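Colleague: Please go over the structures that come below.
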Structure 1
Amino acid sequence: MQKKTILIVEDDEDIQQLVGYNLIKAGFLVEYGDSGEQALEKIKNQMPDLVLLDLMLPGMDGTELCRIMRSDIQFSEVPIIMLTAKGEESDITSGLDHGADDYITKPFSPKILISRVKAVLRRKAKKAASQVDASDDIVTIKGLIIDPGRHEVKIDGKPVSLTPTEFGILKLLAKRPGWVFSRQQIIDEVRGYDYLITPRVIDVQVFSLRKKLGGTGKKIETVRGIGYRYNDSN
């Protein structure tokens, strides 16, 4: 099996070497970028299988690089794990909103880092396999259309731009209208069983999702003490 290539975007040489050493030891190929600009050039020349991205970089910061990658169809599917000292809840939700697949705060355990890298790569492989027959999974419900294959949402024919996490939450709830999902179930289904975020982050994502959906957002109901459901009867 061909080894996966991980691009480490980090301006701290000690952290670069620590992360790189552990990734190589785990069987990965490693590339390095000292800045957002340098990383973007490397991505354009040879697309990595995953990017480990520090937020605080000289010049273009990690958030901007993440935004550029997610807005370019060439790189939009490359998994991104943010690796940063900024660990406040607002920082985590901002990272997810900009399209990060995972978020690890410093200091970190190298073993946990490797496990999270492998988990994100597994999710990517699973997603790619599921997209082969994605047309069968299109959800249509009273003016709302969710197309997983195209990663598109439309309401009464008008497209709605959602982050990956918002898209996953909406798809999960709308596929089983009336069914109540706990916050932890949503985390497990949308982000993976080994994804370490708090249920509060899901509340923030749902709040943003409701705003973007307009009137349709009212169909996402809070079930007090449990979680959320999509009510298509109202």
Structure 2
Amino acid sequence: MNFFTRRTPEMPAASQALPGRESAINPGDRHFVNGNPIKGPFPPGFEIAVFGNGCFWGTEEDFWQIEGVFTTAVGYVGGYTPNPSYDEVCSGMTGHTEATLVVFDPNKVSYEQLLKTFWEHHDPTQGMGQGNDIGTQYRSGIYPTTPEQHKIAEASKDRYQPALTARQYDEITTEIKDIDFDRDFFYAEEYHQQYLAKNPNGYRCHSATGIEYPLGAAEAVAS
């Protein structure tokens, strides 16, 4: 997705990060596919999930098609720079990864079912990159917004590793990092939102392992 910057894929220190800006970038208001708002407040009882698994164009497309998902949007998370631009994130000097916001109705789809999509649609063992996309902005990450999400995310990682190991894959490199959504998630520019619906022949990263994620982590946490 980014063919112009080739930095060594290492996280910058907070003191090295770009300064960013005070004003938030405008992502637009409505989802291009379903017409729902992409910014809150969201309907009561709905939950917010945030995932990073490579190029966010294809990731968002995966999630907006799931029944029970109210809205999706793309942005930046896990770094230091406030309100970063796409170019700044791609420079490797903000610490952010490309991420997808998923707002969902837990009565229709569970957090673990979303995790199943997350795990199965990328290779979580590749470190700072996915396929030919190399850089800190393509690292794998789960960003829980509640303590319950954190527990299920950790359990899902433990549950998926044996399946990967059995197929000769390395250890999972996915970071699991709690966030305050309102403070830590920064929306990307409007042209990135629902990009593949606007550009059906656009780029999709193809680095999935083809290994099924076995549901059951949520039940293990609850027991």
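Colleague: Tell me which of 1, 2 gives 29 when you compute relative contact order in percent (Cα under 8 Å, 6 or more apart). Walk me through the numbers before you get to the answer.
Modeller: Details: 1: 13; 2: 29.
Answer for the origin of the read-out: 2.
Colleague: Same structure again: A value of 19.6 was computed for mean count of other Cβ atoms within 10 Å over residues 66-73; which of 1, 2 is the source structure? List each step's numbers first, then the result.
Modeller: Working: 1: 15.1; 2: 19.6.
It was calculated from structure 2.
Colleague: Comparing structures 1, 2 by FRET efficiency 1/(1 + (r/R0)^6) of positions 154 and 210 (r between Cβ atoms, R0 = 25 Å, to 0.05), which one has the largest value? List each step's numbers first, then the result.
Modeller: On the way: 1: 0.90; 2: 0.55.
Result for FRET efficiency 1/(1 + (r/R0)^6) of positions 154 and 210 (r between Cβ atoms, R0 = 25 Å, to 0.05) over 1, 2: largest is 1.
Colleague: Determine which structure produced the value 56, 35, 35 for Cα extents along the principal axes in Å, calculated from the coordinates; the candidates are 1, 2. Provide the component values of the computation, followed by the final result.
Modeller: On the way: 1: 56, 35, 35; 2: 45, 40, 37.
So the calculation was done on 1.
Colleague: When helix-only ellipticity at 222 nm (-39500 (n - 2.57) for each DSSP H run of 4 or more, over all residues; to 500) is calculated, the result is -13000; to which of the structures 1, 2 does this value belong?
Modeller: Source structure: 1.
Colleague: As an exercise: distance in nm of label points 7 Å out along Cα→Cβ at positions 98 and 178, calculated from one structure in 1, 2, equals 2.9. Which structure is it?
Modeller: Value 2.9 for distance in nm of label points 7 Å out along Cα→Cβ at positions 98 and 178 corresponds to 2 out of 1, 2.
Values in this text are rule-based calculations from the coordinates and carry no lab data. Quantities reported herein were computed from a predicted structural model and do not represent experimental measurements. Cβ atoms are built from the backbone, for glycine too; each structure is taken alone.
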